[in-house]
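Read-outs throughout are calculated quantities, based only on the coordinates presented, and are distinct from any laboratory measurement. Treat the numbers as computed from the prediction; the structure is a model and nothing was measured. Cβ atoms are built from the backbone, for glycine too; each structure is taken alone.
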Structure 1
Amino acid sequence: MRRLLVATALLACSGWAAAQAPEDPWARLPGILAAIRPPVFPERRFPITDFGARADGASDASDAIRAAIEACSRAGGGHVLVPAGTFLTGPVRLRSGVDLHLESGATLRFSRDPERYLPPVLTRFEGVELMGYSPLVYAHGERDLALTGEGTLDGQADAEHWWPWKRGDHPQSQAKDRQALFAQAETGVPVASRVYGAGHYLRPQFVEPYACTNVLIEGVTIRNAPMWVIHPVLSRNVTVRDVKVVSSGPNNDGCDPESSSDVLIEGALFDTGDDCIAIKSGRNADGRRLKAPSQRIVVRGCRMRAGHGGVTIGSEVSGDVRDVFVERDTMSSPQLERGIRIKTNAVRGGVVENIFVRDVEIAEVGSAVEIDLRYEEGAAGPFPPVVRNVVVERLEVGRARHALFVRALPEAPVRALVVRDSRFRGIGEGVRLEGAVDLALRNVVIEPAPLEPGARRESP
């Protein structure tokens with residue numbers, strides 16, 4: 001049966017993918033990288049201890065941190081320093097010209113009290129705009145800002161705080177609010193009227209630069225987020241470098257650039273409760289209203305451990321995603337469900353195009369490459385998605401259930417999927433294709449997993 005599945009994939013090669021020989025898209029990468037420049041800050045320094053912060057893990061340092069950030073911004077920018085020690089804080093709001101720098105041994109521990117994250121601010125929940133709880137680290141409409149250093153940000157979310165809001169059987173379940181917010185977006189309720197503060201249960205993101213320009217997040221370790229961890233929204237020129245994200249809660253995506261352009265994610269470690277990286281552009285009516293794509297996204301040299309997906313596009317892609325370059329990443333975990341993943345449906349819609357992957361190593365995964373146009377609602381919508389021009393090359397896989405798992409819709413075929421110069425070892429169920437898939441395999445080796453003792457291999 002495994003051989004038959006591989007043969008089916010080979011027979012699916014046709015049409016656009018098999019006929020085209022476009023110019024090397026990777027020739028564009030140097031120009032894209034040249035446009036992504038991290039901000040530079042004056043050598044002014046503002047230690048939060050000079051403003052009254054105490055590193056005892058119990059005294060509230062919120063006012064001191066706020067005062068240091070405001071003083072730094074008023075002075076024309078510089079570095080707000082968090083020295084070694086543990087500081088308790090509420091939400092932190094970054095300002096233009098400010099680098100919040102956590103020195104080695106420093107920990108910012110965030111309050112678990114939802115009331116501390118009010119009044120509501122403009123944010124997004126699963127791709128929909130609202131006035132909701134402030135992200136733990138937030139900026140809106142700022143430029144030239146950074147979160148750097150060797151220290152740790154601990155959101156303190158756990159099975160008793162924030163995460164239970166995901167559960168449908170919990171008295172503080174998000175289910176009712178989530179449904180109401182999505183309904184408001186579909187009926188065009190103004191964002192200013194979508195207020196989900198006290199008495200509501202839509203979890204905040206951890207680090208969210210919203211409508212910001214020239215953003216750097218570098219070096220820090222981020223743990224125990226309420227929800228998505230690093231979430232640039234409607235932002236431009238964003239660098240996420242050498243961070244460590246260890247957060248196993250529900251919807252704890254590692255880094256979700258949403259409706260953002262010119263984003264570099266490199267050298268990061270992701271060990272998460274959901275997708276390690278998930279590129280998005282807004283959900284359903286809200287995504288189509290704003291029509292702000294994520295584009296020119298580069299992911300390179302990252303390590304992915306546990307998670308629903310290594311590098312994912314979707315599912316909130318109603319505003320389109322294009323020009324994504326993924327290279328030299330490593331992935332492996334028995335808890336990593338998919339390696340490279342695109343997910344959408346006829347409710348989300350959107351165009352996903354020009355996705356290029358090369359030199360990725362996956363030791364152990366569920367599906368190595370998955371494209372699912374039937375995700376969740378599937379065909380039950382009037383916005384058939386478009387997925388085209390996806391090229392995967394020099395992919396090395398050590399063990400997986402599926403080498404490729406692709407599900408198209410009758411009205412939405414997958415166009416121009418190319419896999420070349422790649423090797424898939426230890427494959428349990430070969431290649432699975434559903435619907436019209438325009439696939440080209442070139443110099444691809446798919447090796448079945450060894451049979452269990454006593455099992456028989458089926459004849460093709």
Structure 2
Amino acid sequence: MTQRPVEREPTPSAAAQAGEELPSRRRWAVLSVLAAVAFMAQLDLFIVNVALPAMARSFQNAPLNDLSWVLNAYAIAFAALLVPMGRLADHLGSRRFLLLGVAAFAAGSAICAVAPSLAVTVGGRVVQAAGAAMIVPTSLGLLYPAFPKNEHSTVVGIWAGVAAAAAASGPTIGGLLVEVNWRLIFLINLPIGIATIVAGLRILPEVRAHKSARLPDPLSAVVLVATLAVLTFATVQSSTWGWGDARTIVLLAVAAVTGIITVRQTVMIPHALIEASLFRSRQFITATVALFLFFLGLAAWLLLNVLLFEDEWHWSVVKTGVALIPGPFMTAVFAVNAGRVAGRVGRVVPAIAGPLLFAGGAVFWVAASTVQPDYGLFVPGMIIAGSGAGLTQAPLFAAAGTLAADRAATGSAVLNMARQVGSAIGVAILVTILASGHGISGYQHGFDFIIIMMAACGATSAASAFLRRTARVS
């Protein structure tokens with residue numbers, strides 16, 4: 001079934017207009033396909049963590065520094081490629097890029113599943129990351145043209161709920177699969193990928209920029225990729241080298257220089273990779289900053305729980321995975337319904353209340369962080385924090401819906417870039433906190449860090465809402 005591309009000049013209402021063109025049943029079929037690929041891509045951000053000990057045994061007891069590149073290679077490549085892939089998808093066709101991304105992700109998964117050595121596994125993870133960078137922003141970008149504007153909060157809530165549940169349930173699913181064979185955590189992606197490609201060819205519409213639109217400025221693309229790659233590399237290596245190490249300082253300095261050039265290109269060049277016009281929306285700017293702060297805390301939480309249960313309380317991988325279920329369950333429930341909440345009280349309220357709830361949940365975790373397991377006190381924190389995580393993400397990711405239809409994938413890529421860089425830095429800061437702490441106090445300081453980041457996230461949304469209200473009054 002051949003789809004005609006939806007080609008139009010950028011207009012603020014383009015996304016809403018495109019949504020009116022699809023029948024209702026077709027729209028929800030589109031959402032089902034996009035939610036499936038989002039689940040697959042997000043799951044692999046965190047599912048691998050629990051498999052590292054099993055991988056070490058398979059690869060002649062490989063040292064942790066070498067094993068960490070199974071995580072680091074994915075994080076660096078994914079963060080660096082998100083925006084270029086999102087922008088190219090806007091120009092060359094979102095459906096085409098999405099399905100190519102699924103194929104690449106499945107191919108990378110297959111490489112990892114059969115890898116005879118650690119080096120091949122790391123290579124497969126890079127291929128996976130490239131595919132994920134094509135999938136994540138494009139899947140969200142395709143949602144906006146498929147639905148009218150008044151349904152954006154609802155469908156983004158569902159998308160974010162599926163993605164958040166996949167990320168948060170990574171340790172749970174990974175723990176169960178690793179008990180059988182760690183290679184299953186990669187093989188599980190193959191049937192999902194094949195089914196998605198078949199369904200996507202039949203169901204997904206095509207959205208791309210007008211034929212006269214220019215491709216992004218090459219220099220802006222190169223310096224942005226360099227900035228993100230170097231910054232992420234320096235961040236993940238800081239846990240090994242230390243923040244004061246000369247290598248870390250030099251890399252951060254290089255990232256600062258290329259970052260300045262990136263900002264200059266964005267401001268001065270009309271067709272830069274990240275166009276300055278994206279940031280005319282205060283809502284989009286606020287969402288980008290808030291997502292960065294939110295994932296500083298969320299990524300730290302996802303790792304800190306696993307370390308506390310397994311290293312301090314000496315629980316098995318399976319027991320740890322099952323114990324974490326309340327968090328992702330509540331995240332999924334509240335994210336799916338976040339659109340209804342936003343419809344009643346507006347987007348600002350859940351964007352403020354969500355991270356504050358998460359911070360409240362972390363207060364329970366500080367109290368539960370004792371030498372002797374106190375899971376009964378940990379559960380209320382997971383329920384509260386999971387609810388907050390579900391409320392927070394939908395209104396923030398929905399900010400990409402304020403952009404034109406042919407910039408939705410780029411806007412989504414910027415938001416996901418903030419999320420991914422925040423996640424990498426959050427984990428690095430957590431590792432530093434744990435290294436400087438002594439025993440259980442290190443975990444308590446880690447939860448204190450999460451509370452601070454969530455409070456900052458809520459304050460960012462609150463400050464933006466206050467400034468908007470003040471500007472309207474004046």
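Tell me which structure, out of 1, 2, gives 2.4 once distance in nm of label points 7 Å out along Cα→Cβ at positions 287 and 439 is calculated. Answer for the origin of the read-out: 1.
Have a look at 1, 2 and say which one yields -3000 for helix-only ellipticity at 222 nm (-39500 (n - 2.57) for each DSSP H run of 4 or more, over all residues; to 500), as calculated. Going label by label, the one that fits is 1.
Here mean projected area of the Cα convex hull in nm², for residues 111-214 alone was derived from just one of the structures 1, 2, and that gives 9.2; the source is 2. Ranked on relative contact order in percent (Cα under 8 Å, 6 or more apart), which label among 1, 2 comes first with the largest value? The structure with the largest value is 2. Please compute distance in nm of label points 7 Å out along Cα→Cβ at positions 239 and 271 for structures 1, 2 and give me the label with the greatest value. Top value of distance in nm of label points 7 Å out along Cα→Cβ at positions 239 and 271, among 1, 2, belongs to structure 2. State the single structure among 1, 2 that was used to calculate FRET efficiency 1/(1 + (r/R0)^6) of positions 31 and 87 (r between Cβ atoms, R0 = 41 Å, to 0.05), giving 0.95. Going through each structure in turn, the value belongs to 2.
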